[in-house]
Structure P
């Protein structure tokens, strides 16, 4: 369920016409629905009633300050993967005590920042990282709260680029290594062992992989308890998928019920890290058709949004529904929707059967709230899009459109140089 529906034939964001938003703020334009965000949060949180839990929104999916602020006010914690994401969460009013810090490559500076702010937990993904956290914690004179991210070697049955729980993944440590590292961590006075974490991937459309992973992690927790290492929370990660086209992911109520069955008998806290399921269908990308083009038998709709604005189709061959915003009747046909970026991979849809637009028509690219703007860039020196958050009949510009001067901010054509003497030869 989302709040991008038609009113009198015209597609709207809640109570506002998308055409009016495009004319007011220009295109390409990301538009988010507050009502959809609230609804998705409440449905997921309600599904876990009876289970002591903390929902930590995966900020990487969409880190706009207004989105983070809305979720923080609903009671969300946050899953972060960089010091920059922690800074964003804090700027949006998020509570550091409800932040879990994941990621395989935390720098000493990022570790120190997280510890100084009092985050709930750092999810450790290797033995060397555990050692670095210990060193930084000693330097700061604090105890570092940690969980080990365990790789349960479960196939999430998703795109290989977003599968993170297999034995071949760069993420986490094996169950065997985890047993050894927990013993090391428990004996380190600079480390406060809090829990265990796992995350097997993204856009998962069945509960089976989640249940397999939870079962393996709970078996590890029982073994650790027998050896004297008692954990206070289990972080089961995120990854619940959404419907982009013909997928049939479980409803959050089904997912929540399955999680509660799998966690039966666990008296500690359960942490979840949802991202896409909260924001994916709460956002759309608006783009204007520049002109139609033919090349042999191919027809192209050339639009003003490109792979720099939404890279998922190019990167993952991902499907996003695309439709005309207006209610005009258009004949159907097969067409490629392509952007202005100088790459053959610059497309939003290929071979798509849809109402064939005309020059000037406004198109809505659905399900763009997750990994849309957050993965965008200024490739080809294209300023990044604006972002708007709608709440009923009120629209707020929550990120200004970048300008050409923004593209060169921080650069200098002929800066003053700094001389570095050549190293002395030894021997």
Structure Q
């Protein structure tokens, strides 16, 4: 393997930000080499709507990362997100014969393949098949059935699907920027690699990745993925609500959101006065902090209720005693954690990615969780021979390794 091929590169192409990271998974351990980040153009709600603009943003981020790392990017793991993401659970199985026998690695592969044999609507494709447990005859909850004895093996899996055209447009944009795509990864799955603890995965938690255009969630319990979903609400919606409600330009609304807005009205005294720019040549106006908080809290409640209702429909609200982990740039909105805690009545925390060795401190922030997680995911896939799965270590590699 050449020096260039040894490196791992990741591209997080969001609605508001495009980030490229290069790392070296060398023999002494994973090490950060360089990154580039730029404002995104050409995307909306996790999908590309202007290819040329998207290519320009990707190229700019790549060039900055290459300059810092001192090495070109030839291929990259890319993140996939957006309201087109869907998740479902499936079971499939195979017969091991008329008499009980040992389960072999090939049997597990065939059972997983049977579980993924679902009929997809036109225009949909499978992004991930994430094994949960196996059932051998009447015994369920088996993590690693290899070597056990039985007659019928079944696999429970979580399948993530996406819009085929949405994913292909992202791949096309990356290719036009001069980089080949080595893997496509659901962004909250990548963010979980960088943010969640093993205890949270095992006990049961929901990671919420708040992006600029959309919000994605992923639920873990028993160490495996139980549920994924996406919602067409993100940080830009808070900005747009402020622009409309305060009758101010979008850039000014973004400034107000970052500096003064809160999703929890108790953050500021009601009487705090804030100067807000007006549209056109009109003079600035003064508004009360309460007015700003009312706008952002309403949007925050809408998003959290969407998440709560989705979890309740799947019967998952009682399976996440470890609570909620919020990441992504939009999760930094002041007061959002307090609002979430009141809505869910469960523990909540904000998470940035665990830093890679040599990584700058300013990348250990929630908006870079997916990008760092893509690096970690890419390294794990390389070590496991490119096989997708939930496990962070031995049992899945044992099943699908060479």
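Where does the value 3.8 come from, among P, Q, when distance in nm of label points 7 Å out along Cα→Cβ at positions 174 and 350 is the thing being computed?
Going through each structure in turn, the value belongs to P.
Suppose you compute helix-only ellipticity at 222 nm (-39500 (n - 2.57) for each DSSP H run of 4 or more, over all residues; to 500) for every structure in P, Q: which one lands on -10500?
The read-out comes from structure Q.
Have a look at P, Q and say which one yields 37 for percent of Cα pairs over 26 Å apart, for residues 102-293 alone, as calculated.
P
None of the figures in this text is laboratory data; all of them are computed from the coordinates on show. Since the model is a prediction, treat every value here as computed from it, not as a measurement. Cβ atoms are built from the backbone, for glycine too; each structure is taken alone.
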